[in-house]
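Nothing in this text is a laboratory measurement; each read-out follows from the coordinates by a stated rule. Everything numeric here is computed off the predicted structure, so don't read it as measured data. Cβ atoms are built from the backbone, for glycine too; each structure is taken alone.
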Structure I
Amino acid sequence: MMVVLFSLTTPTGIAIGMGVSKVYNENSPKALVVEGIFNSLSAGILIYMSLVYLLGVDFMNPIMQSNVKLLLGSYLSLDLGAASMSLLAKWS
């Protein structure tokens, strides 16, 4: 059942996109608000997945927990990486 539903999502999304493209005005305020909401939801999901499922496993590792130097280095690297990405987002 899940395979059938999964395989139907792409053609259904294409059909909906073709139907909406006829009446869609990309410069209308309503379209800009909807696009902003969807972009923020997508970004939130990506941030959640990266922090909880990817970094959480690494930082809760017993080897990482027992080595303070490694833990501090990892936190510093994470903060520097986040700051670098923020700077890139502001710059572009």
Structure II
Amino acid sequence: MNIRIQNFGENLLNRPSGREAFLMAKAYIFKDIKPTEEIVLDFEEIKVMTPSWLDEFITGIKTEFNNELKYINTENPSVSASLKTILV
């Protein structure tokens, strides 16, 4: 399953909006996900991202689902720094 993070906005800045994005994804995107299906988070066209937004989104996925996560289009310095911060 490929999730375009840009669908949640180009500037992803705070913990409450990250939690809201996860809850929306849980209700509409992940509702039919299979337990063995890989989740690909695509960060194409993201302008700014904070670790707090990403932490809420990824922690929600990891808490609710046992699927493998993959990250693509992470070249943006804001995205790569946020990923490094929360995936340590």
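Structural remarks
- Which of I, II yields 32, 23, 22 [Cα extents along the principal axes in Å, calculated]: II
- If helix-only ellipticity at 222 nm (-39500 (n - 2.57) for each DSSP H run of 4 or more, over all residues; to 500) is computed and equals -26000, the structure in I, II: I
- Looking across I, II, the calculation of distance in nm of label points 7 Å out along Cα→Cβ at positions 42 and 74 that yields 3.1 traces back to I.
- Which entry (I, II) yields the derived value 8.2 for mean count of other Cβ atoms within 10 Å over residues 2-9: I
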